[in-house]
Structure 1
Amino acid sequence: VASTGTARGKLVESGIKIAENAAIPGIPGVLLNEGMISGKDVIVLLVSSESDTPDLKATYNLCDSLSKLVPGISCNLSLLEKQARQIEKEMKQVETERKDLSNAMYR
């Protein structure tokens, strides 16, 4: 989400999807509103995330977007992506084992 046409253009140039309609609460919403009123470029990045677990995929997406927008910023995305895949795999395995245990308990 961006406060000005220039800021939206930066998102488009970077290949970042723009939310056409969104309610942004709190400080990010205030900053967007102030940026719109004063003509200052403000960008708020929204990332979809699982709320009950650490979400490295969301972190990866955020770092990737930041690296496209901010010149000179760097994130070791390959390491983060590798860790995210490993944790996701382990969590799926634990969930499968939990279901198997639950099914065995109630036979």
Structure 2
Amino acid sequence: ARLHNPTVARFERALATLEGAQQAVAFGSGMAALTGVLLALGDQGRHVVAVRPLYGGTDHLLATGLLGTEVSFVDADAVGAAIRPDTALVMIETPANPTVELVDIEAIVRQAG
């Protein structure tokens, strides 16, 4: 079943417990998850900092602005300079698809402040 699948519901509850969250949401693909995040941003800010390389579908979705986001594409060492007051999301993929390039998550977090 596409909706209300008991296996997915159980996974979501387990994930929420593991993460110490009240709830979790599972998606059928990474693109669906990214779309959900971008739609959920709402009025929190419409600027996204995206660290390349990215999966081609991710890059395309962000570049088209279809979901009302403005995106700054940067290398990993330029995240801090790209953040603005309206930045709502810093997007990274590690290991990147298809290059398998690794991004230093801790370094990105330090830059993001």
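Structure above, values below:
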item: Entry that produces 15.4 once Kirkwood radius over Cα pairs in Å is calculated, selected from 1, 2; result: 2
item: Structure responsible for 1.0, with distance in nm of label points 7 Å out along Cα→Cβ at positions 38 and 62 calculated and labels 1, 2 on offer; result: 2
item: Winner on mean count of other Cβ atoms within 10 Å over residues 6-13 once structures 1, 2 are ranked, highest first; result: 1
item: Identity of the structure behind -12000 (criterion: helix-only ellipticity at 222 nm (-39500 (n - 2.57) for each DSSP H run of 4 or more, over all residues; to 500), calculated), options 1, 2; result: 2
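Taken together, the values in this text are just the output of simple stated rules run on the coordinates, not laboratory data. Note that the structure is a prediction, hence the values are computed from the model and not measured. Cβ atoms are built from the backbone, for glycine too; each structure is taken alone.
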